[in-house]
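Below, each structure is written out as structure tokens.
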Structure 1
Amino acid sequence: MIKIGTSGFTFPDWVGTAYPAGLKKTEMFSWYVNEFKFDTVELNYTYYVMPSEKTCLGLLSKSGKEFSFSVKANRGMTHDPFDPRLKKKPSLRAAAETTAKFAQGLRPLKDAGQLGSVLLQFPVFFTPSPQSADFILQCKYIMKGIPLVVEFRHRAWAQAETFEFLRKNNLGYCAVDEPQLDRLMPFLPEVTSETAYLRFHGRNTNWFSSPLEVRYDYLYKEEELRRFLPEIKRMEAKCKTIYVYFNNCHMGAAVRNAREIKEYMKENAE
């Protein structure tokens, strides 16, 4: 099964570009589901704010039973404990406590059978080591019963040992399309669990020197998207569900590209 959506849905610059002018923030998710006809979303506000059962219940009330949620892990789980720029980094014990609270907040999605996965997106300064592997396994232990997908940013993870580790521990791998810069991961369409995952970040080469709104300022051309169709089908054949999310969120480009690739895949199936 292939499910396609966007990474987030509440961006202000989508109003008047993807959403109709004047659409209220409280109306965005209903529009996303009913007008865009997406059957999944990657919740990324959870990177900054812990998920709550109340918010999850509200989202469930506006989506059909076939709708799936993927949820980006909180920065206290994946970034802050390893960030060399922070003078006071949270301990790994604190990160474990954050992980447990995070899992609790997602309980309504899990109980409803609509929690597709949790995305552990690690930063570029998270590099391969026994300690890194142990931390990932700690997250799995705490969030038992929740499918986990791991996204690595540093190119050092692009090795056979990484995929062997993920397969052995039934952890999904997030394949990425992003600028081909020295430290970033190349596109590797690996499938390591029943959950496959693909994120389109865009190809803006100002990745390390620009604010986020510029980093994700990229609109894929038709020929660029069509090149991924065979790979997505091959990934689908190796898993139960593949989630495809567009994170090139600037000015609604993610919505446009997600709808386009859905149309291209429909054409290929006919």
Structure 2
Amino acid sequence: MAHYAIGDLQGCYDPFRRLLEKISFDPTKDKLWLTGDLVNRGPKSRRTLRFVKSISRSVITVLGNHDLHLLTLAHNAKFKKRHYEPLWQILGKDDCDELLNWLRMQPLAHYSEELNTLMIHAGIPPQWTVKRTLERAAEVEKVLRSDDYHELLDCIYGNKPDKWSGKLVGIERLRFIINALTRMRMVDAEGRIDFTHTGPPEKAAKGLTAWFAAPAAKWHGARIVFGHWSALGLIVNKELIAVDTGCVWGRQLTAVKLTKQSKVTSVNCPNLPEQIVSNDE
């Protein structure tokens, strides 16, 4: 069995299928680790979501911020914006409810003891160990998988609180967990999340550092796989695998084989028009 980590798909179905062919992916024996953001921006979000669901026994995918956008949009249309157009192509279709119900059952964090590897979409606060990360993710997963998940979606957006405290309760606690796992890139010296900087870490304002470079972070000891940060580019070392290589921006879609050698395979992605009209049947 081979395990492959693949970065943010964002509806780029055709490069995804080309990448699977290039790595000779066999769903009967191999496993895909997808870093989330299956949908949005790209031209074939619905087809991507349907395909991933169809091979779900061979896939582990964590939820990304764009996946949560889809769930929120389905619940409350007031969040309609221009760059959500690909998500509207999913809503109202015959299999919409089936796809959305499957999506909200996916985790926010996944850990393999065999590989000593943790996958999240974006980042981990420096205050959290791997164990705590899984526990915090489970708090949100429990709500998303319940009949009351709409109440969470009503309050999902906002940048506060921006620093972890064990004293956080209710929606503020859940919102922080979601923001950390699906939106985080940079933190300050106190571990406070900065939501303004989206470029490469070396161009950030003074006093900010990439979440994975925060001093005295408690998650060390496991290898971390993540996406979300296309401006960061590919990182592959013993402790980190950053695998969002900007497919939706016309760069590459990348798979990293989760072995000691961490073999990297990529396919080139086409430049997409600024505003995409989806033909996603």
Structure 3
Amino acid sequence: MSDTSQLADKARAFTALHVPGNPIVLPNAWDASSAWVIQQAGAKAVATSSAACAWSIGRADGGGMSRDEAIGAVRRVVSAVDVPVTADIETGYGDDAALAETIRAVLDAGAIGVNLEDSGGDPLYPIDIAAQRISIAREAAEVYGVPLHINARVDVFFESVGEPDELVALTLERAAAYVAAGASSIFVPGVRDLAVIERLTGGIAAPVNILAGAASPSVAELAGAGVGRISVGSALNLAMLKTLGGVVENLLATGSLDALSGIPYPEINRYFAGR
């Protein structure tokens, strides 16, 4: 088990980085080496991507990994870095006692935060059940002795639940219930319109996490809209895989080895030899 007092300190430090208007930018890792690169680049914390973690072991996103596989990925990422790690645990790999066990496993692995989705019903959990699940996660972390950062995901926009003119109100309703249940921040994927984002940040009594990508507003624009956390989900992994594909295509087509210049082997090998 990880040292509880150190985990608690990391959790508090991580939560303090969520400042509306001056957001923490979280690149998402999927294994030890990607986490190391992210830390070396200067990230203050590392998040895992459930999609990228699943693909890295030949599983599909959206529940394709077992809890043990997901926790194994979290443990490998934590082992590779010194900065705080927050874990994408999808819908938590079960309800009630099973969800509490997932939270304990995340903390045992050394992570200090979780993403917890409300996509688990038709397509979302009823709001009272979703809020209760956040309470279960919060209680499990309190018993453990760590102020776990719970990034409660509201999938109203992502799943297009309700009529277009209802999405903001439905999101705000769920966000309020989740904050009351113990959420530390609210994650709203699927939103790119800055005016909508400003309505969300103005109406949610917690830092708001926006999922960013190539087609989304810039970090500066999101900060100006009051966002407190920016993550990139699977986009970093997909960008890496696209780059890898281009390098391989060039190698096979031209025989050129120029693109194979990368991070020096001794640098990364020496780092992991010392962990």
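Readers should treat all values here as calculations from the given coordinates under stated rules, not as data from a laboratory. Just so it is clear, the structure is predicted and the values come from calculations on it, not from any experiment. Cβ atoms are built from the backbone, for glycine too; each structure is taken alone.
Given a value of 1.3 for distance in nm of label points 7 Å out along Cα→Cβ at positions 174 and 206, calculated from one of 1, 2, 3, which structure does it belong to? Structure of origin is 3.
Which structure, out of 1, 2, 3, was Cα extents along the principal axes in Å, for residues 110-253 alone derived from, given a value of 38, 30, 29? Derived from the structure labelled 1.
Name the one structure among 1, 2, 3 that helix-only ellipticity at 222 nm (-39500 (n - 2.57) for each DSSP H run of 4 or more, over all residues; to 500) of -10000 was derived from. Structure of origin is 1.
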